[in-house]
Structures are given as structure tokens and as C-alpha cells.
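Colleague: Structures are listed in the sections that come next.
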Structure 1
Amino acid sequence: MTHSPILIFGYGNPSRGDDALGPELLRLLEQGPEAGLCDMVTDFQLQIEHAMDLEGRELVLFVDASVAALPPYEFSRLQPVRDDSFTTHALSPAAVLSVLGQISKAAPPAVYLLTIPGYDFGLGRPITEPAAAHLEQACVLGKKLLAIPDQEVWEGYCGR
């Protein structure tokens, strides 16, 4: 099976308010012309097995909600890190990238993290208005990234 050189991975629990921001960004991108420009994967949390989703990719974007992110979002390049999450049932994106390095001899993709500020993660809660506003701005960035799928271009957005 062939796959796109670009992967966007949105993770979070859609039943927990702002934790749905990662999957919701993918849902928004799937509604536009960007849908065919990449592969999209969603899950509640990252696991070791997700390292296989990164194999053969050139660019990977992880999208998640965060209580620590500054508004409207944070965008950064990731490096492989075997962190404390490696021993839990849920991994960080950097730990998933580290696992990829352990199972694959191929050069790893350029991997980025887009974190969107979240405020209410209660079960059964909707996405809050401030988080929804941040999501809209993050969606604009997602569209820009997909419009020019080039590592140098993506690097230019880091730290903004």
C-alpha cells in the first residue's frame, strides 16, 4: 500500500472538551481541498505502534491540545527523545520518533508538533470558545503547511 509523504496525526479524546483539538483540526482539514494532500490519522493517545505510521514519510505533523501552550498555538520541530513516557501506555511525539529510530534503518522524517491551548478537559464537555478561536488560527497554519509541503518552509514557521 502506498502512502503520502506527508502525515498529519491529531490525537486527543473527542469526549473530553478541549482535548478534542487535535482530531478536530484534522476534521476541518478533511473538509477542504487539503484533504488529498496528505494522510491523516487520529487516535486518543500515541503508542509505540504509531512509530510505524511515520515510516517512509518526509514530513510529519503531530497536533495536540495543551494546557501549557501559549495562544494561539505553538509550532516546533521535534527531535527523537526517549523520555519517561516510553514506559507508559501513552507516548510523547518525541518518544514515538525515538521508537522509529529503533525499528527502522531509514532516515527519519522531519517531525513537527503543533500544540493548541486548551482550557477545559472535562468528560462530556464541548470545546471552549477560546480554544475554538485558537483552533481556527491553527487550521490556517495547517493549510499553509500543506500548501507548501517543504521542510524549509515548515522550519520558517517554527517558534511563531
Structure 2
Amino acid sequence: MKQNAEVRKFEKVLEIVENNNSDKSKLIPILQQVQDEYRYLPEEVIVYIATALKMPVAEVYGVATFYAHFTLKAKGKFVVKICDGTACHVKGSTLLSDTVTKKLGLKNGEKTTADMLFTLETVSCLGACGLAPVMVVNDKVFGQVTEEKAERIIDEIMEQESVTC
């Protein structure tokens, strides 16, 4: 019985590996697709991928930790990125970050809400300096974000999620 649960747990990972022809040279796209599925790269999944590709676990782990795109920690359904590059910083991104932190109830350096709905990240640059300050939620870019606008964005997501739950 336990074995069936393990097989189901890795079914999607196996499908991703097979869709990439179990090709070691496609490790990065495989990791990207798996992370898209899980929202992070769990340790046991890294081991499973290494085994499926007949690679050392250390090599797969090395790739997963080398690139900033990959994460080994679970993230919320909505990843909120606040730019703190020069243009955004000058236009108040620190206050924006403080506002969102407070709005989400994050304390003591927490980055992800207990309900796994939100993860807050501060990034060096989002490449949209002309829209400073900038906030990105998943793939949606918000420019010229004020503290009030940031709160509205978070409120709208929370409202939408409470309706769909």
C-alpha cells in the first residue's frame, strides 16, 4: 500500500522525465517543469530525478542550488516580488515591502504565510525601472505601486481565493 502512495507521489515527476526522454542534458528543463508542478523542488524529488536520470544526487542538487530560479523551500500559491533596485528603492519600495509584510501577517523574517497562500520576496531588480516602484504577483506586473495599491492587490487576491475555496 505504501509503495502505491510513493508511486502516485512521483507519477507527475516520472511523466516529466519521460517527456524529456530521460535525457540528462535536459536536467534544467526537467527541474523547471517539476518546480512548476510543485512550486519548489522537494529533496525526495531531487533524489528521484537523479535516480531516474542515472545521475549522482549531488550533481542534480548542485544544479538546483546554483541557479537562483530554483528553490528548495515551499512557496505560497502567490509569490509577491517587490523590487528594491535603485529606482524602486528611491520611490519607496522599502515602505511597500513593510506594508505587504504587515498585511500578510508575516513576522520574524517569515517569507511565506502559514496557509501557503503568499510568499513575499524582495528582489534586486525586475527590469521595469520606468514603472517604479514595481511589484510582481506570480507573472503579473504592477507598476507605480503605492502602499494603498499594494494592499488592494493583496485584498483582491484574498477575496478571490476565499470565493474559490
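Colleague: Give the label, chosen from 1, 2, of the structure having the highest value of distance in nm of label points 7 Å out along Cα→Cβ at positions 12 and 92.
Modeller: 2
Colleague: Right, another one. Between 1, 2, which one scores greatest on relative contact order in percent (Cα under 8 Å, 6 or more apart)?
Modeller: 1
Colleague: Where is mean projected area of the Cα convex hull in nm² largest, in which of 1, 2?
Modeller: 2
Colleague: Let me ask you something else. Which of 1, 2 yields -9500 for helix-only ellipticity at 222 nm (-39500 (n - 2.57) for each DSSP H run of 4 or more, over all residues; to 500), as computed?
Modeller: Derived from 1, not from the others.
Colleague: log10 I(q)/I(0) by the Debye sum over Cα atoms at q = 0.18, 0.23, 0.25, 0.30 Å⁻¹, for residues 68-115 alone was computed and gave -0.60, -0.86, -0.94, -1.10; which structure, 1, 2, did it come from?
Modeller: 1
Any read-out appearing in this document is the output of simple, stated calculations on the displayed coordinates, not a laboratory observation. Note that the structure is predicted; figures quoted are calculated from it, not measured. Cβ atoms are built from the backbone, for glycine too; each structure is taken alone.
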